[in-house]
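Structures are listed in the sections that come next.
Every number in this text was worked out from the coordinates using simple rules, so none of it is lab data. For clarity, every value in this text was computed on a predicted model and none was experimentally measured. Cβ atoms are built from the backbone, for glycine too; each structure is taken alone.
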Structure P
Amino acid sequence: MKRTWMLLLMLSLLLTGCGRKPQTPPVSEPEERPLGEVVQEAYGTIALGKDFRVSVEAPDGAVTELDITEENAWNVEGPAHLLAESYTWSAAAEADWEKLLNDENRGYLLTVSSRDGKTVLFCCSGSDLVRLEQDGTAVYCKAVNPKEGTEPFEGKLYDQLEVIARDAVADQVWRVTADGTLEPADAAERLIEQVAEHYRAVPDWVDWKPAELQENGAKVYDIYWGDPQQFCCGMGFRVKLEDPMSSEAVYWQAGAGLEEPDSEGFAGWGKEVYVVKDGTGDWMVADYGTGGYYVELPVREETATAEQLVEAFRLTEGESHDRMIPIRLLSLSETELAKLPEAMDTLPEETAKDLCRRLEEQLDATKESGGWVLEDLREVLGPYARYLDV
């Protein structure tokens, strides 16, 4: 009987439960993404492909438009990983942005835009306000740098993004060409004139813009007459800065730095420049730096043969001809060096004499290091050893 009663009770409870409406679990609203993450992701969409646009508008309305590509996108990765954590982000209103644009103290307006114009970031040098446009929708926010004013050079979002624009300007300065029919010495003069003119035309918003700059001569020190034709030269300038010791002078002090200013306030400054014929046959600046530039010979150091190096000697002038190729010849294996006289048979007599003289010069330079002696060289040169006595 008890068992029957318990079964009836359970059946009653089940029937009562079936009549109830099922409980629906509460639906939680998705959390709004932090503004810093939104802006950082948008910046990555714009910049990480290294094919976008940057512009800087001065308070007087003058605009500098710059294309960012693989060639000048030197400092674009950092912001893509640091924007969210480097600033304290908060919401702002469209009215705040509109008021800023009409403020005479807003400073420079920087725009970073995707190539298709669908994602655009705006900020000003005199404010923490930021405008983000994505697919026609605008978001306004404020990015405060908690480290602003501290070393090393912590500043506003504008300061971090303006570096991209300054890199593009620096790249433009050295994008110069000269008529390919000019001899290297004349081409170097045309190139340095253009570089100097570009430095003088740098926009005012670029912090390393020189107060004055003059070219101070270009000297070619290495030439290759093969294909493609190339040369290397040193370019000298006279530079005057408002304050040679300021943070703005970092551009000029990097590497070899500025020399001491003369009585007129100009300091010497220079670069070594690698110049090559481009696809149209004109001379173009391919690279530049503080030192160590030579023509690029079509000879791999690990597999160079006596024949290849002798041919390179015939087609060069300057440093590679006088010093580097002779040193590489003296570094060949004994087996490969045995082929040197045969390779020299292709040279005009005067060039063969010149090669013997250059080899002897480099031989003398290595005597103290326990290298070659003159008799070794005579043996290697065989019939050409007679030129050592000329």
Structure Q
Amino acid sequence: MRPKTIEDVVGHAKLLAKGSPIRRLLEAQQGGAWSSIILWGPPGSGKTTIARLLVDSKAADFVELSAVSAGVTQVRDVIESAKKQREIYDRPTILFLDEIHRFSKSQQDSLLGAVESGILTLVAATTENPSFSIIRPLISRSLVFHLEPLTKKDVIGLLERAIEDSQGLNGAEADTAALDYIAEISSGDARRALTLLEATYSSGTITLENAKAASANQIAYDSKGELHYDTISAFIKSVRGSDPDAAIYYLARMIQGGEDPRFIARRLMILASEDIGLADPGALSMAVAAAQTVDLIGMPEGRIPLAEATIYLALAPKSNRAYRAINQAIADLENQALKPIPAHLRSTGAVGYQYPHDDPRGVLSQQYADLDKRYYEPSSHGYERTLAERLRQLDEILGK
């Protein structure tokens, strides 16, 4: 079902419109003017299809590699072959590298010289943001195109075309509700939609009931790709924003998608310290307990303590004052000269140190550091209201 012409590509109307940069590039490729390209988009959005259409020219040699299985040795072999083609036959070589984000920095570096010198034209596909996954010199020498997920309407059109054109489906009848359902849960992934359509048809008929059975427990999620980072980001921001329903929804997406529960638990512990802090000192204990429980009991039962901790942290009062305090102190240490430790606080030869327990209040006035600023300023949320009053009383005793 892969399109053989640019007109057959589903979706991306603006990206592929006549006169658009990529359309002009397609026409230039056919004329022999070559530019390296990076296609960035979610799974099943058409990256490989567009890449193959872009390099479908008899004016160049076309080599296809996958970064999942290829190594530096194979890349070097391609470069050596490209040099010979250029020197002997004056014929360019195009390398289509799928999932380039799987290449390490050193592997990507091995491409740089050939791309820069024009020995090799790179057409790369990636599901991850190139800014984070591809070295900057390669990005600067390439045109980057961002593909959005296909719309539900696009996917339904693709499914209808598959039923009509595919010999394997024999022009089968399909319930509109079944196609709507498959398009919905495919989340813009054409490849996944076609796989689910085929699985539904294997049950006998394309009905809503068979579609649901075929897609049971299948959630569009890439535990190592960009969707992984987007989902954990949405999860953390929902907890920070005190929306337990949104947080639980994203938690469920990660669990169903096969995310490592220990990764989720670690992020909850970080959040409890960074975003809740002393507004609720019990938040960190809750997050740690959830992490330990998940480690002991595993999944699927581990989803329950993760849900408990998620809801508790979402509902907890928020404060980042402890987080800000340590960051400011570290910044000052990096930018200012070290202040001497007062003599009465040193470990040897200390003279004049006053023992706080000698005072009935458990605290007495003496200098602990030569500071002209306050690092910790309690918020007015949760338990920090109590700490703010306690700090006010200590200020009076310490003479601050």
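P, Q: which one has helix-only ellipticity at 222 nm (-39500 (n - 2.57) for each DSSP H run of 4 or more, over all residues; to 500), as calculated, at -15500? So the calculation was done on Q.
When distance in nm of label points 7 Å out along Cα→Cβ at positions 131 and 147 is calculated for each of P, Q, the greatest value falls to P.
To test your reading of the models, identify which of P, Q gives 4, 16, 19, 19, 17, 11, 7, 5, 2, 0 for P(r) over Cα pairs in 10 Å bins from 0, in percent when calculated. Answer for the origin of the read-out: Q.
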